[in-house]
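Have a look at these structures, which come just after this line.
Derivation of every value follows stated rules applied to the coordinates shown; laboratory data play no part. Predicted model only: the values in this text are computed from it and were never measured. Cβ atoms are built from the backbone, for glycine too; each structure is taken alone.
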Structure P
Amino acid sequence: MTETWHHGLIATWWAEFNDSGPEVEFFKPYVESGQPALDLGCGTGRLLLPWLRAGLDVDGCDMSADMIALCGKAADREGLTTNLYAQAMQDLDLPRRYRTIVVCGALGLGGRREDTREGLRRIYEQLEPGGTFVVDNQVPYIDGDQWKVWQKEARAELPRPWGEPPDDRRLGSDGAEYALRARLVAFDPLEQQTTYEIRAWMWRAGELVAEEEHRLDMTLYFTHEIELMLELTGFVDVELRAGYADRPPTVDDDFVVFVAKKPG
């Protein structure tokens, strides 16, 4: 079963505060050179909205209906036109084919290994012949504290305890204040799957008016594992790039970007 936390107050947080990053400009040339394009895992539109403002022909798709709804409202406020779909990657079945599909920060979210494999197969089918698939991945060893739980002794300390609601609230455009706190609940090194829980709070005029708790399952992937999955799916000419820079990755890079082609 697919399980993510990108709903309710979490979706609102993303819409309010997660609206920029180097990925916007890094992935943009791929979209410019291959339209129509699909932002798969578009969330509330962090990449999609800037691309639409630039006049690019890009659709958006995300497994969270809440995030899609917020993305649509933001696009409407700016008079931007796009097609938006609420589908999980492994259920992808859209009415048109694309020259480019971008997946940013979504590979392995909410699913199991078989979901990822099916998602890649559907991405391959959704691409036009000769189309380009671009996907990023955060290396599993980026977080030293999380890396410890690959060892049995550290896993015995899970789930980690909740703390008090954080004091560093953030003020939203709606006048409400928001805060988040997450914890690691479980880790399976054999399946390379983590389980997190997150709590979200909303205050108005200093009064707590909403509190939610959600879970996120996430499968972790190593670089050459993804490269192999892409090749087994049928992609060719797979290239690896470092983070969001135009160079090959090194052992010190926290993110790896994969650029793969569907045969023409």
Structure Q
Amino acid sequence: MVVSQFLSDLGFDEESIRIYFELCKAGPITISELSKNAKIERTKIYRRIEELTERNLIEEIQEFNRKLIRAGDISKIERIMHDKAITIENLTRSLPSFSQTVNSLASGVPSSKVLYYRGKEGIKQMLWNELSAKGESLCFIYKLFDTFVGSSFFDHWAEEFSIRNMKSREIRTDIFLESYEEQPNEICYHMKNVQIRYLPSKVFPMTHAMSIYNNVVAIYNWWHDEIFGVEMYNTQVADMQRIFFEEFWKKAEPYRHQKHDGTIKIL
């Protein structure tokens, strides 16, 4: 539903969205009616009303001898959006100093670590972490990421990749070609600064995806119900994986992408 998604993007939880939706349908109603319609306990609804009134999503009106609750008008929603945009702008401006402070605080912490992620959201976080790469990323690509994390997220990720002027080299096998045929998406062929080479699966039987960047080796696995990822932070491990990548890169050939018009494009 458009309303639910919009308010969710603004940072409101499911219960808040339900309250707003019921108020939109019913118009101004009493607290007891709202409690019943939204299926929220009377003792709890008072706290939610106070909270959402402060955030300008709803408002209280006094009518004769009773108090009514109604949904905030569109101008108040626009104000919420404006405040959120200012917050994001301030956070963006403060990010470099925040990052510098955090890094200085962590200077005494050992740099080697292993992080484990589960499920689709974990894979999304790992992909986003890759955007911190300084210099070139080296990638073994197993299948199309966007078929798993969703085209909306992946398109946003690819846009960030381009905005940050990042570079990568990718090695793909027949498994990737099969996943592309199942759900073709041209976005990966429009990304700048990406070199692609191909190895037959019989030469390199790839079973998962891997990216090497900075001092990180990121392993992605989604096989049937096993959805997880691992990030290893260690310079020596990352450097050795780079050596392995370069050896396979020498054996691989330029990737020939057959476009929908039947022409062949070498990437």
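Side notes on the structure shown:
- In terms of Kirkwood radius over Cα pairs in Å, the structure with the greatest value among P, Q is Q.
- Origin of the derived value 16.5 (mean count of other Cβ atoms within 10 Å over residues 88-95; candidates P, Q): P
- Parent structure of the calculated result 24, 19, 15, given that semi-axes √(5λ) of the Cα gyration tensor in Å, for residues 8-151 alone is the read-out and P, Q the choices: P
- Structures P, Q were compared on FRET efficiency 1/(1 + (r/R0)^6) of positions 72 and 208 (r between Cβ atoms, R0 = 35 Å, to 0.05), and the highest value belongs to P.
- Parent structure of the calculated result 2.5, given that distance in nm of label points 7 Å out along Cα→Cβ at positions 56 and 240 is the read-out and P, Q the choices: P
- A value of -15500 for helix-only ellipticity at 222 nm (-39500 (n - 2.57) for each DSSP H run of 4 or more, over all residues; to 500), calculated from one of P, Q, originates in structure Q.
- Here mean count of other Cβ atoms within 10 Å over residues 48-55 was derived from just one of the structures P, Q, and that gives 15.5; the source is Q.
- Each of P, Q could give relative contact order in percent (Cα under 8 Å, 6 or more apart), but the derived value 15 comes from Q.
- A value of 4.1 for distance in nm of label points 7 Å out along Cα→Cβ at positions 16 and 176, calculated from one of P, Q, originates in structure Q.
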